[in-house]
Structure P
Amino acid sequence: MKPELITDLDWQLLKEKYKDNLEEIIDKLERHYPVQYLIGYVDFYDTHINVDERVLIPRFETEYLVEKTIQRIKSLKLENPKILELGTGSGCISIALKKHIPCEVTAIDILKDALDVAKENANLNHVNIHFILEDMLQTSYEHFDIIISNPPYVSKEIPVVEETKYEPQNAIFAPQEGMFFYEEIIKKVSKLKTQPKLIAFEIGYEQKSKIEKLITTYLSTYECVIEKDLAGKDRYAFLIHE
């Protein structure tokens with residue numbers, strides 16, 4: 001019997017993959033184990049991204065970040081830009097950007113397990129990305145045209161859906177009411193000799209005013225544009241330096 005909240009397509013995939021132990025899979029689903037991990041992959045902005053417990057599951061909201069970033073790159077007329085992704089996880093953002101526009105991409109993550117998945121996904125999607133195992137706050141930001149990041153941004157005080165307990169917690173939660181990585185990245189950019197033309201963030205829907213305050217404090221030469229996701233919530237911050 002198909003569990004509630006599982007789509008017909010996902011249920012069909014699960015029945016085919018686990019035909020010999022479907023009861024065990026149903027039990028996992030009832031304990032809120034993510035269906036994406038059971039299927040083993042997600043479709044993300046015209047890319048095939050393998051996922052397991054080593055990486056955060058890509059969300060629909062992040063697809064829209066990629067789409068809006070591509071639009072910004074085109075509107076700024078940035079040709080073959082050098083892009084730095086901070087906290088790449090599964091590699092979905094970097095892979096989608098590399099697959100859809102001419103660019104050079106460097107992707108950073110602090111976890112070797114996550115980078116292993118990201119490298120597998122880059123190979124799977126036939127794109128060349130420079131992966132670096134490093135703390136995103138320690139790596140050099142110099143000589144990049146674009147910085148993009150969907151960092152951990154959930155405050156530990158905010159309730160989340162039960163499925164997230166199976167995902168890497170350090171990819172979800174951040175100190176300082178979720179603002180820690182934004183502030184550290186922005187402060188680091190403020191000290192660069194040559195600053196990027198575009199910084200793109202996915203943000204929490206209640207973080208707009210805090211992001212704007214950080215920009216006013218540290219990057220006053222940047223224009224800050226906040227855009228909404230498909231649910232009408234503030235979800236993306238684009239910092240533009242022309």
Structure Q
Amino acid sequence: MTQASNRFSTPALLFDLDGTLVDSVYQHVLAWRDALERAGLPLAVWLIHRRIGMSGGLMVNALAREIGHTLTAEDGVRVQQFHAEAFRQYASQVRPLPGARELLAYLAKTGVPHAIATSGRIESAGPTLKALGVGPDVPVVTRDQVGHAKPDPDLFLAAADRVGVPIEHSVVVGDSIWDLLAARRARALGVGLMSGGYGQEELERAGAYRVYQDPADLLAHLDDVGVRGTGT
């Protein structure tokens with residue numbers, strides 16, 4: 001049974017990437033710190049962490065406001081380029097989160113529609129996807145392919161379209177409040193993972209129907225969100 005033909009028996013799972021499937025949040029935090037310092041905008045890492053998961057452009061503007069700066073559009077693009085350069089230095093440290101590969105393998109084996117939707121651009125997401133072992137059979141939507149990133153719903157709407165499942169029949173899995181806000185705006189069910197550093201209460205307040213520790217914990221509780229493979 002194909003992913004598209006199975007769409008009425010089980011929801012599609014639409015995954016965020018950083019902090020949801022791979023342990024990369026803190027590498028991104030450090031890369032943003034380096035980029036912001038290079039642009040003359042020093043910020044504490046905890047402030048940066050609170051914005052991880054947002055669109056890069058929104059994030060840079062929000063962080064600049066923290067220290068009373070206003071950036072031009074050109075400045076924002078420059079800082080994002082600095083981040084991409086800095087992240088390459090940390091990319092080798094990125095590892096799949098516990099259970100991530102097993103979860104994706106189970107979904108593929110049982111015919112559950114699934115895709116990855118990330119606010120990262122392909123230049124930073126590419127090595128991360130490779131570390132995770134994502135093959136060409138898994139649809140991936142990156143920031144380059146949509147008009148707006150999280151907390152706008154565009155990424156998840158595009159991912160649902162890629163797997164041929166209505167967004168209302170999809171479950172968005174993410175580690176940040178920005179993922180869950182985007183899920184609500186897309187009219188999808190939201191599931192939170194604590195593997196990106198947000199706590200259970202924060203994720204629930206942002207709209208998470210269920211919260212799990214990491215991909216391994218979600219894999220053990222897929223029935224809680226109505227996910228059934230072919231023939232189950």
Structure R
Amino acid sequence: MASLKPLLELQRVDTALAQLKHRLATLEERTNLTAATTLLNSFNKELVSVTAQLKVTQQDIESLEIDNKKRESSIAKYLQQLKTIIAPREAEALQHEIAMATAERSANDDKELALLEVAEQFDRQQLELNNQILKQNEVIEQAKRALASAIEQCEQSKLELEAKRITMSAIIDPELIKLYDLKKNKRTTPAVADLHKATCQSCHLDLSTVELSALKKCPEDVIPECPNCDCYLVV
């Protein structure tokens with residue numbers, strides 16, 4: 001039974017390795033980096049949308065300005081023609097055209113003013129988003145460094161545990177290690193555990209008095225096992 005104590009220590013090393021593997025796969029630093037990257041992507045996506053809307057607004061403003069230049073050219077032409085017109089009907093028709101062109105130019109001016117306000121809003125959004133993107137890139141760089149540091153620590157711990165496992169395995173009967181490995185590979189709970197009073201530390205179930213007595217009387221050539229979970233027990 002005493003020969004199981006080194007095996008129990010080996011199990012503890014394997015448990016620590018398994019926990020380390022789980023920690024490495026679920027590092028908070030990795031979650032933080034993913035969240036920071038997701039937020040950056042949302043900022044970039046919003047920036048693309050705002051930039052596209054700003055471009056359309058600017059194109060609309062340019063179109064109104066081009067149209068107004070045409071209206072002003074028409075008004076100037078009509079005013080010039082009005083100077084040479086004698087017939088009242090022709091003069092009245094030109095005045096009507098001038099009034100229509102002036103009204104359309106005025107309406108375009110109103111539309112342009114409204115669009116300029118919209119464009120200013122988009123400009124402000126662009127500036128704010130660019131600032132947020134810069135800050136978020138800094139957050140991501142910090143998150144990357146934190147993740148790299150956490151991974152490095154885990155890898156260092158892994159190397160230390162693996163070295164310890166090799167050292168411990170060297171003092172244990174190879175046949176016993178084979179039996180241990182076979183049992184360990186079929187389980188999610190420890191393959192070797194000790195007893196705390198009457199409780200198995202693998203399945204955490206209490207053993208009866210009769211079961212405890214039977215374990216203590218176990219022959220030297222038989223490896224004690226928990227009657228509840230079949231793990232090897234250090235009695």
Legend entry - Structure responsible for 57, 33, 29, with Cα extents along the principal axes in Å calculated and labels P, Q, R on offer: Q
Inset, instruction - Compute distance in nm of label points 7 Å out along Cα→Cβ at positions 121 and 145 for each of P, Q, R and report the one that scores greatest. - result: R
Inset, instruction - Given a value of -13000 for helix-only ellipticity at 222 nm (-39500 (n - 2.57) for each DSSP H run of 4 or more, over all residues; to 500), point me to the structure among P, Q, R it was derived from. - result: Q
Inset, instruction - Can you spot which of P, Q, R the value 27 was calculated from, given it is relative contact order in percent (Cα under 8 Å, 6 or more apart)? - result: Q
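Bear in mind that the values in this text are calculations on the coordinates, not laboratory data. Nothing here was measured: the structure is a model prediction, and the numbers come from that model. Cβ atoms are built from the backbone, for glycine too; each structure is taken alone.
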